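What follows is a set of structures for review.
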Structure I
Amino acid sequence: MHGIAGKGDVMSAEGVCFPEGFAASGMASGIKHSGKKDIALIYSETPCVAAACCTTNRAKSFSLLWSMKKIHNPIRAVLINSGNANALGGPEGWNITCRIMENLAGVMGISQENLLCASTGLIGRVLPEETILRVIPALVKGLSRDGGMDAAQSIITTDRHVKQVHFATGITGMSGNVKIGAMAKGAGMICPNMATMLAFITTDANILRGALKKALSNAVSESFNMITVDGDQSTNDFVVCLANGQARNSTIREGSPEFVEFSESLLEACCLLAKMIAGDGEGATKRMEVIVEGAWSKKDARRIAKKIAGSNLVKAAFAGSWPNWGRIAAACGSASARCDFRRIRISIGSHVVYDGAPVQYCEDDLRRTLSEKEVVFKIDLKQGNGRAVAWGCDLTEDYVRINMEKE
């Protein structure tokens, strides 16, 4: 479990169940032949304002298409399945999605207009309608304030670790501090905008929808959109934030001090999950953090950071703890960004390897640094104030093996 106590006392409820008024459940339905958990439900006692960001891939999951139609409505629950992407399964896929959501609405006594759904798994297979319909009553009955871990376990695919965070913000309401909880999945097909990932964020904040949308968009831009594992974009990427107002704080409006504080907390949650996803990449053994400073613009910094984190040559050298800083420099120079190699400084951990010219270093010491579980690559362009951070992982033989096999 990745529970984070950031600015308050952590209660027993984990992840998405940490804020007031949320419950969750998760179980095995049979979608996965392995018998592992594969379906989850998040529920709010009261209607939520919702905001979301999703993949820019033109091939979108039917589940995602459903949620894009409903996201502007007050939301009460989210149904999530793993093991099947519900994408490119033929025109009947949309009808199946509609029937499943209609059934869920009936069992829960909630209008289907107030329900979202998401899927992840293999593309090109028809979603098993009867398999899902059979377990919906038990899924609804199993909703609990203690169901966060079950839900988080149910949404993963090739992930090796469950990904959850939860903490209280510094914003005070009549029911106590405003809280944020979240869970995510993601290991392969990771190269946002966005990654092959799902992230579900809950909060009991009382916040205007426009403010929530702005805060989420900014948070996603600086977190999930700055990770890469393999350079491939998914059909199902979906980040959604639900706010039910049960903290009974003064309404958070864009531009207010409370909005700034909430936005910082939301960014913290997203960055923590993004780092977990990057470090849990398929076949990965360690995580890299690429910091670019001194860029002519923030856009340039982002382009260079993601280019380095996504370079297969850099990732392969990283896997072998090979101090080939030339690959970092080459990736930097290939980005569509301003750079002058007469001024650039490149560091790996605490070792400066290039500063307008090659710098002598102890190769054994640098190899030891590159063998650590998390390594920071820092590039100072010395051209301006632009700064960005990206996260990635090493590229190992296991990545190929995992993607040659069935899920």
Structure II
Amino acid sequence: MAAAAPDPRRSLLLDLFRAALAAVDGRRRVRAALAPAADGAPVSALAVGKAAAAMMQGALDALGDRITRGLVVAPDDGSADAFAGHPAIRCLAGSHPLPDERSLAAGEAMLGFAAATPPGSRVLLLVSGGASALAEAPATGVTLASLRGLTAAALAAGTDIEALNARRRELSRIKGGRLVERFRGCEVRGLLISDVPRDDPAVAASGMLASASCEVTIVGRLADALEAALRGARARGLAAVLAPERLAGEAAMAAGRICHELAMMPQQLLVAGGETVVRLPAHPGRGGRCQHLALAAAGLIAGHPEYLVLAGGTDGRDGSSEDAGAIVDGDTVARIGDAGLDAAAGLAAADSGTLLEAAGDLVYTGATGTNVGDIVLALRLPPGAMIAM
């Protein structure tokens, strides 16, 4: 029997997701932000976070050999390989979501970088979400074990990012603006890709740029990505609307709100974004908040062929998995059942990734060069409908 033809509605959602990612690409956004600054003065550049490598590439595109020394602290995902052999750029890998010894080494390297920067220097700090775990220099008396315990407990309990980062600031020598203060007598500029509500520099990356002595420019935010998805949908002739509120709270509850709104609204596409949480059982399976939301949505739209929901993390990694998220449809639950698995049980076990892989619904992007939160695209369109691609 011949394989079923690919569903063009899935291709549409993937295209819109890629358009959203492109709109907040770290390399492009940093290059654009720095393009006007071309007076020739040397620059010391430090990048940290999930988008650190892309942001440093953008700085090099704009400033070239004006960057005389640089440090990149990025995930261990290959994104920093582009700097291999670069004479001015040192690269370190940290750990995420739980800090480890590499994260502590990265934090000390950042402090050393600041200490070695002469007064009067121009300093460029490139920061994105994920920096809180990737680099840390604990305050006196704070141990790595206590940092890991704090983060693990917060993740398991579904603690929101603002509350977690507030606690992280208290325990750190580099967060809460303390890193900026180490560049004494320097002209410090910060470029931020924000993944937090209200795009507050005091919250993003646990306030690593939150200092009066640092001029902060937000070069990428969730709103930019969502607007790009809306433009792409409307250019294809779809009636699309932005969700009235940022996604937050329990992922399964958010799925319910998304599916209810999709069923009630006159438009065909609902675009939403934010960051939900998942309360984890004692022994969680594979997956993350986007996959959890998608699996919950699959149960709600089961048997309705006109519905599809994409949920994806803009950083390309969802929770404990290597996948960005998933696209589910009205037959997802049936495909899970055909594989001998139970969707409700998988949801309760926080094992969404295993079930969605069995359904063929996972979305893989690899490292994306950005991190502005999660995106959900909910579509109501009958199979076979004409789509402008």
Q | Ranking I, II by Rg/Rh (Cα atoms, Kirkwood Rh), for residues 151-246 alone, the structure that comes out highest | A | II
(Q) With mean count of other Cβ atoms within 10 Å over residues 111-118 coming out at 15.4, pick the structure among I, II it was computed from. (A) II
Q) Out of I, II, which structure matches 42 when percent of Cα pairs over 27 Å apart, for residues 135-310 alone is calculated? A) II
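Of the structures labelled I, II, one was used to calculate distance in nm of label points 7 Å out along Cα→Cβ at positions 47 and 295, giving 3.4. Name it. Walk me through the numbers on the way to the answer.
Numbers: I: 4.1; II: 3.4.
Going label by label, the one that fits is II.
In terms of Kirkwood radius over Cα pairs in Å, for residues 15-94 alone, which of structures I, II is highest? Don't skip to the end; give the middle numbers.
Numbers: I: 14.3; II: 13.0.
The structure with the largest value is I.
Bear in mind these aren't lab numbers, they're just calculated from the coordinates by the rules spelled out. None of these values were measured; they are calculated from a predicted model. Cβ atoms are built from the backbone, for glycine too; each structure is taken alone.
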